[in-house]
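Alright, structures below, take your time with them.
Just so it is clear, none of the values below were taken in a lab; they were calculated from the coordinates. The model shown is predicted, which means the values in this text are computed figures rather than measured ones. Cβ atoms are built from the backbone, for glycine too; each structure is taken alone.
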Structure I
Amino acid sequence: MFLEYILIFKYLIFCFLISFLLFGLSFFIVIQLPNVEKISIYECGFNPFNDSRSRFEVRFYIVAILFMIFDLEVIFLFPWVLLLDNLTYFGFFSMIIFLFILTVGFIYEWVKGALDWE
């Protein structure tokens, strides 16, 4: 029953190994020279001038929520791809309808300007 998920598990292990390898190599290869500029506070290229508890614009939250929604919907594609050769037409076309609705939602957000950053 869990044999279908072994490929996903191998994929995750491979991703973790590559990311830790790249992080480790970047830590040991790059020359570490801390100075005043590198350890100073960095916020969008200029020194902070307001309280850190000030309100953010709604755009930040909208983009974060949209990212989470699309990220979670992409997770549904992994089991579908693994079982694609064993699916009936109903299973195949139900996922095609799901992807169509996802694409229509993405286009709607794009047209409404939710993805524009000013």
Structure II
Amino acid sequence: MISHARTNHRVCLLDVKGAAVGSYGARPGSDMTRMLFPAGLAVDKYENILVADQHNDRLLVLDRSLTSAREISVTVDGGLKDPSSLWYDKSRGRLYIGEKSGRRVIIIDHLKDFTASQV
């Protein structure tokens, strides 16, 4: 799984040889079918993909087939500010969100997967 943000603004699923076998997104934008600088990626136990959609100040959850997306709300002081990196510690149920403009790391505890609508 890689994010491609320079021209295509998409997330791609690669096979073991590095060939793209699926993708989500294409042109830059802010609706649910588009992203604006997808940066960090994380995967839960159900193979849902969490994407830090950096310049839209949001997190998107893509299904494992890369056919649909939904936004997951993060309730933090002032909202997300350029989320750029993600790390999901499955064993502890802890999500780390690194922000570029906010200059902070947000830690979400007790997250079993990305199926919640709000964290």
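So mean count of other Cβ atoms within 10 Å over residues 93-100, computed for just one structure, reads 12.6; which one of I, II is that? Write out the running numbers ahead of the final one.
Numbers: I: 12.6; II: 17.9.
Answer for the origin of the read-out: I.
Check the numbers for percent of Cα pairs over 20 Å apart across I, II and tell me which is largest.
Values: I: 70; II: 36.
With respect to percent of Cα pairs over 20 Å apart, the highest-scoring structure among I, II is I.
Given a value of 2.6 for distance in nm of label points 7 Å out along Cα→Cβ at positions 37 and 61, calculated from one of I, II, which structure does it belong to? Could you put the intermediate results ahead of the total?
Details: I: 3.8; II: 2.6.
Working through the options, I get structure II.
Match the computed value -21000 of helix-only ellipticity at 222 nm (-39500 (n - 2.57) for each DSSP H run of 4 or more, over all residues; to 500) to one of the structures I, II, and report its label.
Of the structures listed, the value fits I.
Among the shown structures I, II, from which was the value 4.5 of distance in nm of label points 7 Å out along Cα→Cβ at positions 29 and 101 calculated?
Computed on structure I.
If distance in nm of label points 7 Å out along Cα→Cβ at positions 53 and 69 computes to 0.5, which of I, II did it come from?
Values: I: 3.1; II: 0.5.
It was calculated from structure II.
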